[in-house]
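The following blocks contain the structures, represented as structure tokens.
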Structure P
Amino acid sequence: MNFKTETKNPIKSQEIKEIKSGEISEYLVKIEFDGKVSPSKYSIIWEEEQIDILGFWSSLTGTHHIISPDWNMRREESRTASCMPLIALFSKSSDNKVTVALSDPSSPSSLMAGVVEENGCVKIQVDLFSQLCPAITEYEVIIRIDKRKLPLYQCIKDTRKWWGSLGYECAYTPEYAKLPMYSTWYSFHQHTIPEEIIYECKIAKEYGMDTVIVDDGWQTDDNSRGYAFCGDWQVCEAKIPDMKSFVDRIHDLGMKFMIWFSVPFVGFESKNYQRFKGMYLNTRENARASVLDPRFKEVRDYLTDIYANSVEKYGWDGLKLDFIDSFCLSETSSQNFEKMDTVSVEEGLQMLLSETMEKLTKINPDIMIEFRQSYVGPAIAKYGNIFRVGDCPNDAINNRVQSLNLRLTSDTTAVHSDMIMWNNNDTNESVLYQLLAVMFAVPQISVRFDNITSDHKKILANYLNFWKEHRDILLNGELTVQDIDANYSMAQSKKDGQSVAVLYQNVVKVVENSSCEYVFNSTGKDGIYIDTTENKKYEIYDIFGNNYSNGDLTKGTTKLNVKNCEMVKIF
């Protein structure tokens, strides 16, 4: 491999050595600086011929897979609190062409790719130390380059396994983290009203939701959004006179109780704002809050004691830890201030999360901890057991793409959808688009049940009943996806001879040698094509779960009149 390096660092020695060859090659990068320095960007650059390369993939690519020119390259910025050092280039058939990853998912790095106009190649660039870092004397990292001709999803899964082999394992995930949840965010926002939440939870439990997440609003009587009143983390008694009783009543319904914290923010209006002066990474004027610096033991002790004491006092079953990706490096991040016990923000954050998990699991070994995109990489996976899609209200496409991306990169961590909501006057099919989009993630629902139509209630109940009945296949089966450039035209999960598939585009569903397949039509049009190598039987179910048509399938390709958003069972 013909690597080129660029840096302004004072270098004593540097080496890029191949330590593994073949279709998966690994290169050890060793840098020794001329003294102890806070390193500036160190770039490693090479080119790949653009032959049968159609698109670009990263964990946060979203719905746009274009390959930009090399003067405006697509990139993945990675560190402990955000994303992962992984990018890939894929073919029209969604096969892997080049998958690039780094062995260090904690230190700030940037991986990027772009078309070189002069020669029709793709320039790949790895920037180490892409953000401010503490002073070091040497550094080592492995660049892993996978060129196997396999479906890209398989190479992505294998990269996650590689990180696991390097010690970046997933936290223990309790069973309740893999069951549908009710969230109060889109349905209540900051208007936290216990009696109304309990009423919603009674219905949610009947529909199959087993946990409620009480979001922002429980800690303040200010409902104007923003984070000016975060940081004290005392229950607002004007809203919740008795938190323990509130939690107990939820438990009496047979549901678990989780609650929201914005981990780094201390608001301008909080009592603690002055206390932490000099211990902030930066200030967010638009949020009316500052960001705590986890390198201070006083900061970490304050936060972890609040979490542990509150879980023990109120019986909370989990925490939704928000805005961890706001622990951003700044000009002060590389300074060594008195009272810090580490100069690295990344290390300080890991200490905070490790101490949080340690204290909470002593109280409740099955504690649930939710993290949200973008802090869903391998460096942070040992500190949380739920990875949720970033906020995308009523956006079925983003929820589909990001939930599948998370499934490919999260190994055994429970992957959750963003909270499902919809316009109460919307069509039945539009509601189902939202639900079918996240079939392969744990669904979170956030609607007010009195406001939705009776049809919407039936659709939701039927969906959750099917999801829970086939949960083992959906979450623990072999997940495959098709047509990355079409934002996944189909996804399927298989286990023990059964499978569940959702068609998001008009593609032919090939029936494999399985005892039973469930296929959902989420294409927006009536009719789907089924190809089978042997005679089969089928049953078609409407959007409410009623079987209304049965028949025989002969081997070959057949168009079945499965209407939009309906399901066919093939056996």
Structure Q
Amino acid sequence: MTSAHEPDAPAAVSDGPADLADGAFSDDGPWVLDVHHLGWRAGTQALRDGTSRQVPELIRRRRLPPGGRVVRVGWSLGTALAGWYVVERRQSRRRGDPSLSRAGLSRRLRVAFERLGPTYIKLGQILSSGEGLFPAELVDQFKLLRDRVPAESFEDVRTLVEEELGRPIEAVFSRFDPQPLAAASIAQVHAATLVTGEDVVVKVQRPTVASTVRRDLAAMSWIAPALIGRIPVSALANPPALVELFAETIVEELDFRLEADNMLDVANVLATTGQRSLVVPRPHPELVTRRLLVMERLDGFSWDDVAGMQAAGIDTQAVVRALMIAFLEGAVLFGVFHGDLHGGNLFVRRDGRVALLDYGITGRLDESRRLAFLRMLMGGSINNPRMQLEALRDLGALPPDTDLDAVVKDFGLDRPPQDVGAMSPDELLSQVRDLTKQLLAYGARFPKVLMLFVKDLLFLDGALATLAPDVDLFGEVTQIATYFTARYGARIAADIGVDPRANPVDMDAVRAGLGVGTDVDALTYRDLQARRELIRKRMEDHRHQSDGAGRARRRWRRRS
């Protein structure tokens, strides 16, 4: 492990390949890994540290614009914003429908990102998995970028593979499918068979993507300050911070040795905790380089094929619960978690185990931040707002000198929670506006690891809607809390001085977090979705009425 908090030794596995003692791998893998003697793994921590040190220089705003790329980027984004301002923004105001404005802006940004190439497509793909963080119109448009990246020619793929391996492609692979299984912004994946007979997938980096990313980050960092306040999407209100977060995320993806190391670390945590309901593909013992990653091929049901899973007798509710528990264990107990959960990175195998793919984005916490995450979750569990704020400060989401008592008072965290379903649209809008202003006034920011954590939680929230819409959310929270208390209560108490065995989950706080009153005894995800849709519709209707009243007043003034 390379995280600050070393796990206990994995539990011994009596049956299956010997490497199951070191990782949650498949039971019938194509090879057995000796994780302690992998040539490509030597020095990965130094590589990781060196990559992180590159970020400040990559996003440093230079005195002069960084070449012609900044002109093209500025032109593309400026044209998108100008077109939106002239067309959809005016249509939206004329018709009193704000969704027209959001949809038009989102579509124009998506088209601009598409034209600007791999770096911007990657940024759009990251934003597309932020359901709940970003407007639905933006997420829906940027989801289209997931399959809009043209594949590299097989000649270029062959050249890169042979450069990385130092030998002809036929010397390593008896079959190499020229058509990729998938083509993404950083790399594409091909099915292949080794000369020794094992079926594999080969992840091949796009030949020029590393230089393109560095050039684009320089252009982004130059343009971002000029966009402050110009993109009317509150989640994108701080473009420089978004560029910094994006740079921290993407630079590690450019070295596949780090991704393979991530695979082994996550697999080790799963084995240590006994979470055999998740499976990590084995990287090849030798065929891993900076731009090439050969790994075991896994398959299964696509994440949204719920009917297929249930027809095969798979308990989809158990699938989501296992994923949630494994995610939380990795983050708050071992400081390592998969940082890019979405449907394209998950298969559900016929035995009900989840194959977890693509480790280019992985959350890693040093010991102080791991403890901060643990305090944040425990603070939420026992309804201790100050503990949560202390944790957010230690994670870098609030400045170190923040007056936490003032935050508690300003945000009303010392008052009983409100049922958002009982609030009027005016009250909700006012509360959102006030919270946004207060957060900005306090200098709040969204550190990379917190963004990855929240993004994964939002995905798991959506996974409940897809795979277990009728599960009782209160019962599910209680079951997961009971698991952590029984298994890790003593360790949590030793780590942060709060013993979950003596501090049970505050179910009223859970209800408040879900936006329901204390009189609600049971709530399925289907019920929660219906409540959210009702609130959304009320807010939308309120906007229409407000816009209509505004237009009437303007007409009256013109006649007067």
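A short reminder: the numbers here are calculations on the coordinates, not readings from a lab. Nothing here was measured: the structure is a model prediction, and the numbers come from that model. Cβ atoms are built from the backbone, for glycine too; each structure is taken alone.
Taking helix-only ellipticity at 222 nm (-39500 (n - 2.57) for each DSSP H run of 4 or more, over all residues; to 500) from the coordinates of each of P, Q, which one would give -17000? Source structure: Q. Source structure of the calculated read-out (mean count of other Cβ atoms within 10 Å over residues 52-59, 14.5) within P, Q: Q. Structures P, Q were shown, and FRET efficiency 1/(1 + (r/R0)^6) of positions 180 and 412 (r between Cβ atoms, R0 = 25 Å, to 0.05) at 0.85 was computed from P.
For which of P, Q does log10 I(q)/I(0) by the Debye sum over Cα atoms at q = 0.09, 0.12, 0.13 Å⁻¹, calculated from the coordinates, equal -0.75, -1.36, -1.59? The correct label is Q.
The greatest value of relative contact order in percent (Cα under 8 Å, 6 or more apart) among structures P, Q is that of Q.
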